[in-house]
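Below: a set of structures, written as structure tokens.
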Structure 1
Amino acid sequence: MPRQRLERCPCCGYAALALVCRPGRAVRYRNTVLALPPDLSLPACKRCKYESLSLEALSAETLEGLYRNSLRERAILAIQRLKSCRPKRKIELLLSLSQGYLSRLSAGDGIPGAPLVSLLALLAAHPELIDQLESYWTLPPGE
């Protein structure tokens, strides 16, 4: 892919920025850190190695797509870890999810919300909390 010349570097002011692809870049987006694909071209300075990883340099569609894929992958991992603790249906009932929703998510269908992914991750990391959650919902309010 030919490198396209852009404006001058805002950091060193010397060399012109060029579109560069490379692995190992990450950007903070919403509540997570997203690994950027290695084939994504971003402006970088050849002299001082400055790279613009701002939200203005990246398209909203790219970031949102990466974010949704991250949520999907994290949900799949958490659901796989939870399978050894309880059946999916019992977890769905406990979390007031529709029947089959966790199966749908573990198959890679649908996009879970960040709060659900966070809750699944916590329950997968600390399965003893499932017992506490079950006992919490059996108590009358205010106890």
Structure 2
Amino acid sequence: MDLYLISEDGNVMDACFLASILALMNTRLPEVTISKDKIRINHEKVKYLNVHHVPVCTTFYFIEGIDSPIVDANAKEEKLAKSRLSMCLNIFEDLCGMTTLGSLEIEPETIINCSRIALAKAKDLTRQARQAFANRHTSYILDFLKPKARA
């Protein structure tokens, strides 16, 4: 999957991660049947890729002298940060991945608090993504994609 940035003002990793998951949710594959030594691909019948567990990445930026981490940091805040903690969770409270970068020590209690915030974000973004996916044929997210009314 290739992602192209049009504009960047921070938090690129989380945005690209979510864009990738949404693209996978919107992926349709042809029906494939295998019998003995034949493989048949039916391009007439397409099915959406089954994406049950939607992981959502939440990144926390830690700035020296500020007690609580910043979520959804802009580019300036990212440059000021001494440490970064990224957590990927799904709505089933599975920790799908976690990475850190930087030099500040992070207390275990802070990591637990960050995981609670990340879980709340995962639940909210998953709900929004599933709702948008369910309404993809009836509502338009971007106005310029709406069909023009004929006069």
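Can you spot which of 1, 2 the value 0.90 was calculated from, given it is FRET efficiency 1/(1 + (r/R0)^6) of positions 26 and 82 (r between Cβ atoms, R0 = 41 Å, to 0.05)? Write down the numbers at each step before the final one.
On the way: 1: 0.90; 2: 0.65.
For FRET efficiency 1/(1 + (r/R0)^6) of positions 26 and 82 (r between Cβ atoms, R0 = 41 Å, to 0.05), the value 0.90 is produced by structure 1.
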Structure responsible for -10500, with helix-only ellipticity at 222 nm (-39500 (n - 2.57) for each DSSP H run of 4 or more, over all residues; to 500) calculated and labels 1, 2 on offer: 2
Give the label, chosen from 1, 2, of the structure having the highest value of mean projected area of the Cα convex hull in nm², for residues 10-73 alone. 2
Quick check on the output: 19 is relative contact order in percent (Cα under 8 Å, 6 or more apart), derived from one of 1, 2. Which one produced it? 2
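None of the figures in this text is laboratory data; all of them are computed from the coordinates on show. Small disclaimer: the values here were computed from a predicted structure and weren't measured. Cβ atoms are built from the backbone, for glycine too; each structure is taken alone.
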